[in-house]
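Multiple structures follow.
A short reminder: the numbers here are calculations on the coordinates, not readings from a lab. Every value quoted in this text rests on a predicted model; they were computed, and no experiment measured them. Cβ atoms are built from the backbone, for glycine too; each structure is taken alone.
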Structure 1
Amino acid sequence: MDFEYSPRQKDLIARLSAFFDEHIYPAVPVYEAQQAEGDRWKTLQIIEDLKPKARAAGLWNLFMPPSAGHAHVDDTFEFDSPRLTNLEYAPLAEIMGRVQWSSEVFNCSAPDTGNMEVFQRYGTLAQKEKWLRPLMNGEMRSAFLMTEPDVASSDATNIETRIERDGDDYVINGRKWWSSGVGDPHCKVAIVMGKTDFGAQTHAQQSQVLVPMDTPGVKIVRMLPVFGYDDAPHGHAEVLLENVRVPVEEALLLGEGRGFEIAQGRLGPGRIHHCMRIIGGAEVALEKMCRRLQSRKAFGKYVSEQSVWEERIAQARIDIEMTRLLCFKAADMMDKAGNKVARLEIAMIKVQAPMMALRIIDDAIQAHGGGGVTSDFGLAKSYASIRTLRLADGPDEVHARTVARMELSKHGDLAQKVRADQAARGR
């Protein structure tokens, strides 16, 4: 593995960093002021003003990987993107992670990134023209509806949402939650995962369909807070689907019973994108911690000179560097061997990155004393946001289970037992 930045990466890193210095950091107070005005669920003008500047600077759709190697991709569909590899994108996503809302400026925010990859890999040309093109142009946003409140959604085979055929239409009934992005008025379409055949084999029951948000029967029940934060104007919603009717030909992605196949293709890149951004958030927390510790005196010397804080600072730097290397390794394997081969590395970084960042943010909160738990320094909000990522795209326990089972499979009789258990479960 060679993680030396290529000339192309160095150029993009320099240009993105310059854009942050010129446009993003100065816009932070503007964003906060606009967000505090009037309705919480609105389009923020500062974001719309910065999008064309980012696109003109060639910093647009940076997340979309090269299409080569994806069997379902229609390469005749053209769009504006440098087509970076996962490894090339990683340091750029880390920079975006320094300001939580900045990804949208570059059209690189979740869940749109994952949804756009789904459309590119699995959508028909008509679906791409109707939904992918405006998404790639930053003209609309989207949502992904998978998790449900009434079942243990860490096992997606539990999903109960029904997608039933009625002539040329599907009729959808179910309840979803943690549907990120639904609060944005630009959210125009949702990718919904549900069951089209309850009698099929376990992983062939599910399908994914497209549901325009203005379809009759789609009801936003409530926006869900995260430790009291509403995450407006993006937000996470509980959504009720009651007799929602969509045309089969327009709505179905890839084919009936192929929902899990799509989900695995979608979630691999999304999981690692979160981890890339988390590293940026951890760097910001460490910077804030160091500045605070060097600005306060207690018991006759700067707090930074107290041995306990020296140890915490050192451990934070070590943890960030180790996590970044694991993230690079996962990205490199995804690029070279595919998401399935990189499954172990994806699972490991998905567990490690949020845990690492939360430890550092918690120490930064401690360094700020009572101020750390207020909204004054942004640390409480950062903690709340990253804490959700121990649950999003599969909880830690599921990914740790993957790591453990792959480790056990290496060793003697245990390997046969694990393989037999997996076969019995149809996995």
Structure 2
Amino acid sequence: MAAMLDINYIREHAADLKTAIANKQLNSSIVDQVLSADEQRRGLIVQVETVRQQINENTNAIKNSETKRPTEEQLQRGRELKATLQDIEPQLKQVEETLQDYMYQVANPPAADVPIGKDESDNEVVKQVGEQTSFSFQPQDHEELMLANDLLDIKRAVRIAGFRAYFLKNEAVMLEQALLQHAFQFLAREGFTPMTVPWMVNKEALWGTGYFPWGIEDHYTTQDNQGLIGTAEVSLTAYRQDEVLNEKDLPYKMVGISPCFRREVGSHGKDVHGIIRVHQFTKVEQVVYTVADEDVTREWHQKMIGYAEQLLQDLELPYQVLLMCTGDMGAGQRKKYDIETWFPAQQKYRETHSASYFNDFQARRLNIKYRAKDGSMKHVYTLNNTMAASPRLLAAVIENYQNEDGSIRVPKLLQEAMGMNVISRKA
């Protein structure tokens, strides 16, 4: 039975698990529903096994009789037992399906060092890096700059594709591609396997990674009942679904680049200006499978967020790292950091990266295991982290690198790829 947690763990830690789920601002009563369905299931299993044993005993009694022929009493007994079994087995199947559904709704308890809080106001700033960009002039926001320099067209995009649509144009396209390719190649040099991924996936991949059931409303569905991915994490994490790796294969490191699609349900009226919150964007995502050891996983968590930090430092962008509280992290995440990059026109940090680890939450649901050195079978632990997501990171670059005359400097890191140092102001 695919599940986030072993049923024995839920039975033995029910009270603590309910508290942990409540701290995530999620439905903790699901634990009671799981335990109730589990109790029904175990009772029905005993009944099924008892009836099957009685059927075997009745059959053996016939075989061992002198005549080898059943008596009318034995025939009647056989019919009654068969009818009882035909009544109980569908009940067991239904209860197992109900339990499966409930198990999929059990959130992952947060790590012990995750701060307890209700929402984003309770997140903790771990560190700030770089001085906040300031100007001797009033800075323009990225939308104003891009429209003035013919780098962006929102009006026509909305006419064609609806709200939160956009066209990137001219040097903005080149800058975005240079940024994404640098991030992609950075991780390839770090030993990550470069991959493109399916953008449309079967629902099992979305349930398996934990985006369903909690994020169903925020995903687009095709007429073939597949889901459009909101991140390459879905495809990459599910890549070895129903497979068994060997411990020597771990850590298993993948970097994917893909379009991402999100309905942004619940964000009505939020971030309507510019290209901060859009329905379609492109992202470079890193995913790692590790051994079933949380200490090892936490080391990788730090490494992966370190890669994203290195990119921002190389781009000379100011940023801060947040440790997310229980109420502002996903249902499946064990621990999560966000990186927020400085937007000078808004005078605030905005989220550009997210780094999470899950222990075996996703691997249990996706049935991804490995054979340990001692021969035992274990589920891998999974992690993921944004390396670069555009146009949000692109917008941060443009705002931080603007000049008073409206031109935009190209970060030194990307000048060779761009073939220019400055995006000149359009007349």
A value of 4.9 was computed for mean projected area of the Cα convex hull in nm², for residues 283-346 alone; which of 1, 2 is the source structure? 1
Candidates 1, 2; volume of the Cα convex hull per residue in Å³, for residues 99-354 alone computed = 147; producing structure is 1
Given a computed value of -0.35, -0.46, -0.88 for log10 I(q)/I(0) by the Debye sum over Cα atoms at q = 0.07, 0.08, 0.11 Å⁻¹, which structure among 1, 2 does it belong to? 1
Comparing FRET efficiency 1/(1 + (r/R0)^6) of positions 219 and 363 (r between Cβ atoms, R0 = 35 Å, to 0.05) across 1, 2, which structure shows the greatest value? 2
P(r) over Cα pairs in 5 Å bins from 0, in percent, for residues 19-210 alone was computed and gave 1, 7, 14, 16, 18, 16, 13, 9, 5, 2, 0, 0; which structure, 1, 2, did it come from? 1
Highest-scoring label, criterion being FRET efficiency 1/(1 + (r/R0)^6) of positions 235 and 331 (r between Cβ atoms, R0 = 25 Å, to 0.05), among 1, 2: 2
Which of the displayed structures (1, 2) returns the greatest value of relative contact order in percent (Cα under 8 Å, 6 or more apart) on calculation? 2
Match the computed value 14.0 of mean count of other Cβ atoms within 10 Å over residues 43-50 to one of the structures 1, 2, and report its label. 2
Candidates 1, 2; helix-only ellipticity at 222 nm (-39500 (n - 2.57) for each DSSP H run of 4 or more, over all residues; to 500) computed = -15000; producing structure is 1
